[in-house]
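The next part holds the structures, each set out as structure tokens.
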Structure I
Amino acid sequence: MREQLCVAVTVALMGSVSAGIANTFQVIGNTGVSAMQMFYDRGHLYILDKAENNALQVAGHPAWAAVYSLADNTLRALDVAGNTFCANGGTLGNGTWVNYGGTGAVDPGVYHDENGLQDIRLVTPNAQGDAQWHTVGKMRKPRWYASIETLPDGRNFIAGGSFHGGFLGLPYHSGATYELWPSNEPEMPTRILQAAQPCNLYPNTAVMPDGRIFMTAGYSAAIIDPITKLEIALPDIPTAWRNYPASSAMSILPLRPSRDYRFEVLLCGGSSISGSVLGPQRALVDITQMLATKSCVKIAPLDPNPVWIEQDPMLVERVMGTFVMLPTLKLLLINGAQSGLAGYADRHQFPDEPTVGESYADHPTYRPHLFDPTKPIGSRWTKMPIMTNIPRMYHSTAILLPDGSVALAGSNPNADVSSANYATEYRLEAFRPYYFDWPRPQPIQGVTHLGYGGPAFTHTLDRSDLNGEPVSSVMITLVRSAFSTHGVNWGQRGLELVHVAGPLRQDGSVQLTVNSLPANKALFPPGKALLFVVVGDRPSHGIEVTIGPGTVG
């Protein structure tokens, strides 16, 4: 809890400590709607909220969607018909973004919202930022708090969720199934989501290099094959449960050719609060001061005998933290709280609920930390030397931007817009990591598409790009920042491309020949990504590239 007491002092001193901008937070704008969900594409942040009383208006009613231009810090409201409260999303193989589900209409008379529980919405961003959301159909089942992954064939895997409002995924309103879209197949039941009830909402998911889906829910873990429909149980997760509302930070660890693209999943944080004290609509006891866990665990689910391995614990307890894969393939851990759970209690329904305002969590984690999986065990965590003064708890987001900064937005543990503690948050921040004060190499030029097993490309680093670093320190990295909501960047992954360096020239430059992606589509499913060159831990600006053939199915 001591972290909270230091915020005012640290922020006040920030300007006098250094004239640089590395390891700083800056408010860069206003999102207009609270950023419960967010993704980046073509110079813009696309933001989705729930239907609520936002001041930003569209079509004669409060908006719950917007697009923010990073070039000129302008904001435009977008109209969405269905209520996107606790929806989720991702990309198709053709680069179109999809948003799935949500919840029922809150107030059609005032907010003009419709039931969004089963909706499928598409947007195809462009450089002008004038693309619109379109509702194009319905899922097989209503889904609130579902998980989304992009499959190797460019379709989406949609898992879990609830088909009725509530705090937990109870049997009588839990969608313990998955479906594919687009597809004519029926939805399929899953043993893991059935067994994990009521702790089965927003299950953690990841596409593995063999095309199957890794999933955790409650203390359970499993592998699901969306094609053959086979499901294999994995060992239970130790120490804590780590999906909503005990939301942990979750990420695939960097995929590196030097490790034969070994696939490992890292989960940090969560809670050991028992589901027995959580009711279908609310907590049954005061959970706001119950500490989250510091525990981190990883698993390599494709090993012959996969086991969970405890990793370096976090430096503070954290729930609702978010991992952001940096261009250097280090993981930034940001946002969240030290105690309680995700979620809130509506004061109109539960006026005597023991909450902080309406929040089920307390003690925001204002300070980011850095996880470096290449360091020896016992030294993988680094405390960043600065903190924000903005709580980023339930319904907050964090994603990587092309310049290597991290966009932070949202936080709204309230039933509707509120100025009480903890307030509805509209400020958009940029966190600039440790490399922002260093000379950075020039970005890769002329690459707009990376195929699977396709042709190599070349890139030349000059003397100033190398800046005294050995050529052996160079990496070419590919990062998908993906779709951010509820403490998870869904679909996020980072991969190092194979490259060969030519001889060092007399002028101090060197030419790199960079291989395209391996032929295996499941290593890095199709869609959008950012391509970086990294020299001695100094990344270039990223360029936006399309991965794969641009097709679906």
Structure II
Amino acid sequence: GATAGAGGDAGSGGTGPKSNGDPCANGSECDSGFCVDAVCCNKACDGSCESCSAASKGTGTDGVCGPVADATDPDDECTDEGATSCGQNGFCDGGGACALYPADTQCTDSSCSGGVRTLPSTCDGAGTCQGNGTENCSQGSCSGPVCLGQCQVDGDCTSDKYCDTLSGNCTPKLPNGDACQSGQPSACQSGFCVDGTCCNTACSGSCYGCGSGTCSPHAAGQDPDGDCSADAPGSCGQDGACNGSGGCRLYGGSVTCGNASCSGSTYTGAPTCDGGGSCKTPSSSSCGNYLCAGNACGTSCSSSTQCASGNYCNTSNSRCEALKGNGSSCGGGGECSSGNCVDGFCCNTACTGSCQACSAAKKGQGANGTCGNVIAGQDPDGNCADQGAASCGTNGQCNGSGGCQLYGNGTQCVAQSCSGSTQTNARTCNGSGTCQTAGTSSCSPYKCSGTACATSCGADSDCATGYVCKSSTGKCITPQTLGASCSRTVECASGFCADGNCCNTACTGSCKICSGGTCEAQCGGGCGICP
């Protein structure tokens, strides 16, 4: 049988080992390890008259080793040892061995001596040339190797007969379709003995036969005479079988003549034979979402570097998928056409500013996917520190304009205080980050009471310098002029309080009275006669 292809690289077409029956050039391409008759075979198939090609076997399928068809020898394994040997006749026997010359094939010539003819020996079909005995000549004498009256050659017979060398008789020539011995075409009326049958023509062309008496092309896929060599599949040449039209068949479209290739994200299929001896230019196609993986398109991914432009690797399902538009949910910037995944959504910008967000929930307004300012009074990402009112700085909330909000105008930043008789007013923020000065206020006529000016008094010590506490009203006053009502001398500028009013003197003598601020002598009532 044909020899299995030698080992070697399986090629770079990006496909796995081939199954039995697939075209091949060497055993390394095949899952079985055997490439026989240009197809992957189930075993070495190296016995005589064995083949793995349906064309050579004449039946069955490619890829299964079996005997070569009877009366064929596509690999020229059987030597024609000649009819005289009764050995091999140059063909296979259909059972996996070389055929022997069949029984009754003449293997020696006739001879005649002394009126006794020794008949020609014939093969027994098992490889032995056996004798057929003798016969007495009817006329008692010989004529060469035959009896007198018998024929030796066709010329001894009329034109419609031939000399049957076995019997020595002139026998009517055979019509087309009758069996004949290939060495005696004269036995046929046509003069042609082809494939053991009388034929209408010499039928000498490749892939022609005459099994029925009429020369005709062998059926497509058959090659009983071994006319067609089996070229390597990649050559697009002969595939070892006839084409049904009197020629050798060429490899067709199912046979590759090169390797598939892949570049970037474009896959170019393996070129195939066109059935006319040429290798067809292959077509190309896009790998879709994937980049090439070797000489084939990728089918899964573990990284976005395995995906075509405009796609990313979804590691949850190991598939390349189209990049997402703004507003789509995401787990990273690599999923987004913008390259930005912010707040769980593909975003139109990196959106890195303080008090900016890309989700409607965080912004408190707008749509997902568009970077915008967080509304005033919110700070979902904790961008703004609360620096305290005393600083007049940030208050821990956004300002609605993409920045941190400051403590507002009028917010107290320094508490009011009071010392002596001067009140220092509370300071407030100006809304721009500055704690503004509010000035001081005089408590006069009062002194301070805690952090503020007193508004009443219970003692002189509650009053500013130069003022005294008028006990009847609880008010701080300046010492009063003569005649003003008083209850204590300190209430009077003169230093004298007599008879309930400020007096010009102490007015302490008997029969004296202070009236209108002037101390006068009192008359009447024991103090003398009033003038």
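What follows is calculated from the coordinates using simple rules that are stated; it is not laboratory data. What you are looking at is a predicted structure, and each value in this text was computed from that prediction instead of being measured. Cβ atoms are built from the backbone, for glycine too; each structure is taken alone.
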| Given that mean count of other Cβ atoms within 10 Å over residues 141-148, derived from a single structure, equals 26.4, which label among I, II identifies that structure? | I
| said: As an exercise: FRET efficiency 1/(1 + (r/R0)^6) of positions 77 and 437 (r between Cβ atoms, R0 = 41 Å, to 0.05), calculated from one structure in I, II, equals 0.00. Which structure is it? | reply: II
| field | Identity of the structure behind 5 (criterion: relative contact order in percent (Cα under 8 Å, 6 or more apart), calculated), options I, II | value | II
| remark: When I, II are compared on Rg/Rh (Cα atoms, Kirkwood Rh), the highest value belongs to II
| query | From I, II, which structure was FRET efficiency 1/(1 + (r/R0)^6) of positions 373 and 461 (r between Cβ atoms, R0 = 30 Å, to 0.05) = 0.00 calculated on? | reply | II
| said: So if we calculate distance in nm of label points 7 Å out along Cα→Cβ at positions 253 and 485 for every structure here (I, II), which label has the highest result? | reply: II
